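Nothing in this text is a laboratory measurement; each read-out follows from the coordinates by a stated rule. Just so it is clear, the model here is predicted, and its values are computed rather than measured. Cβ atoms are built from the backbone, for glycine too; each structure is taken alone.
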Structure I
Amino acid sequence: MAAEVFAPAKINLTLHVTGRRADGYHLLDSLVVFADTGDLLQLDPGPELALEVSGLFAEGVPADERNLVWKAAAGAGWTGRISLDKHLPHGAGIGGGSSDAAAVLRALTRQGCGIPDELPLSLGADVPVCMAARAARMQGIGEQVAPVELPELHALLVNSGAHVPTGPVFSELASRNNPPMPQDIPAFASVEDCAAWLGEQRNDLEAPAISVAPEIERVLADLRCSRNALLARMSGSGATCFALYPSRKAAHFAAYEIGAEHPAWWCSAVTLT
């Protein structure tokens, strides 16, 4: 059965690196939400697995077994043609590839296809939380995912186009044993309360990413200076940054201002849930 699926952008509101296992995997504690912008996929069953990639950010995305979408379908034993329409910049810290793979697995699950329990995590640390595609706390190496209740958040996502490989960012990390988030996440009465609490948390990869790609600092500075910004932070290992605003209108106004000043940057006003 053919299926059309949406793969939302994943945003790390926080990202605490709390340790490193003997096998090299980092331990994380992250509050993750999902945007109402993302990639689109269409799955059409057939005798052989094939992937075609189109869209604004198709350039540089592999259309073979290197792609997580391909690996997800192959791991589930599914064959057919997958059309991937890339609306999100890739390698940008917003889980584009992981969310695409998770969307494929969700679609196949709905169709009754058996998904091996170990498959999502084997594809990447972000895939299990992207399977949920809703606000969640992600811990461990990505295998611990617990839903959380957050207010609807209005945000602006900005990516300057900087290429930030994850490996060098982790290599620049000064400490791999940092405090986790508080054990209990409060029930926030407002967006402002949520932003204030988030301001007390961290993305431990932000400083290392800036050392690899200094232009991230300019993006963060512009977001922090934008009108009505409540919080600005980098997502994931970079280079996409976000700011939170008290309203949808404020987020769209910031998108207009920053987009006008930096027309080559990718700017997207979104709602996060």
Structure II
Amino acid sequence: MSIDPNLRSLNIDVPACPDTLVKLSLLMGQEDAHIDDMSALIQSDMALASAIVRTVNSALFGLLHRVETVHEAVRYLGMREVAGITFEMGLRAAFPPGPLIDQIWDRASRRGVAMGRIAQRLDLKPWAAHTAGLFAESGRAVLYAYDRDRYVELERGARDEAAIIAAEIAAFGVSHAALGAALCHSWGLANDIGAYVRARVQFSGDWAREPLDVRQLLALGATVDAVLYPADGAAGDPQLGRRCAAWAEQAELDVNELIVAVESVCTTLLNNDNE
């Protein structure tokens, strides 16, 4: 099936990257960026500022006491995590609400936080990892916005990720992975983030042709998803250790360090969900 020209050009009422996020990306790229600069930028958008404070006070972050200002949020969590929340808010605002898309963003939020924290523990690139996790399924939102009813029906009938990809290509001529990568490009994100979004659905797990930075994002994302979102919905995958070893080897990471970091971060997030 040929790709619909509207999908090829992303001309499906998907707004451009919000101006605040453009400025935030530039700010995060500065080595001497300061929390006061980030606070001032976020506080210039009243809706965004209130959303940041509300999100930071949610169970996801498990703070001991409530914060009341954006400056406090940045001081408690650090610029990277607050920037990630800001991007999440921008993504949520860019697409029409609905049960399916809310599930996408809920997964994106936890995946982004987990990947960013794990990357920080492993001395990788936490900002890139957090952003990659947020945008991992953004192509699904593009297809949802394009044809909500057809995409909801498609998701309902697919049994796993491979089936979803096959159904997307049959119905639309393109997968959410390709569209997500295009969206990353259109929002001006780093090339390795778009490459991660495109390659994460390679079910063989063969990432040899990808640059090291992309392979490391893929290893983080695959491990996080295996723990937070196991394919059969059941925890305790007996093959997880073997799979992690293969992912770590391709990413030139120490498998034991990867597993310890993932288990620590994901256990905290899962415990916060249950409180």
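FRET efficiency 1/(1 + (r/R0)^6) of positions 95 and 127 (r between Cβ atoms, R0 = 25 Å, to 0.05) computed as 0.65: which structure among I, II?
Here the read-out was taken from II.
One of I, II was used to calculate helix-only ellipticity at 222 nm (-39500 (n - 2.57) for each DSSP H run of 4 or more, over all residues; to 500), giving -8500; which?
Comparing all candidates, it corresponds to I.
Using relative contact order in percent (Cα under 8 Å, 6 or more apart) for the comparison, can you identify which of I, II gives the largest number?
I
Once distance in nm of label points 7 Å out along Cα→Cβ at positions 39 and 255 is calculated for all of I, II, which comes out largest?
On the way: I: 2.1; II: 4.6.
When distance in nm of label points 7 Å out along Cα→Cβ at positions 39 and 255 is computed for each of I, II, structure II gives the biggest number.
Figure out for me which of the structures I, II the number 13.8, 39 belongs to, where Rg and Dmax of the Cα atoms in Å, for residues 71-158 alone was derived from the coordinates.
Structure of origin is I.
If FRET efficiency 1/(1 + (r/R0)^6) of positions 103 and 119 (r between Cβ atoms, R0 = 25 Å, to 0.05) computes to 0.95, which of I, II did it come from?
Computed on structure I.
Could you tell me which structure in I, II was used to calculate distance in nm of label points 7 Å out along Cα→Cβ at positions 87 and 175 as 2.1?
Numbers: I: 4.0; II: 2.1.
Structure of origin is II.
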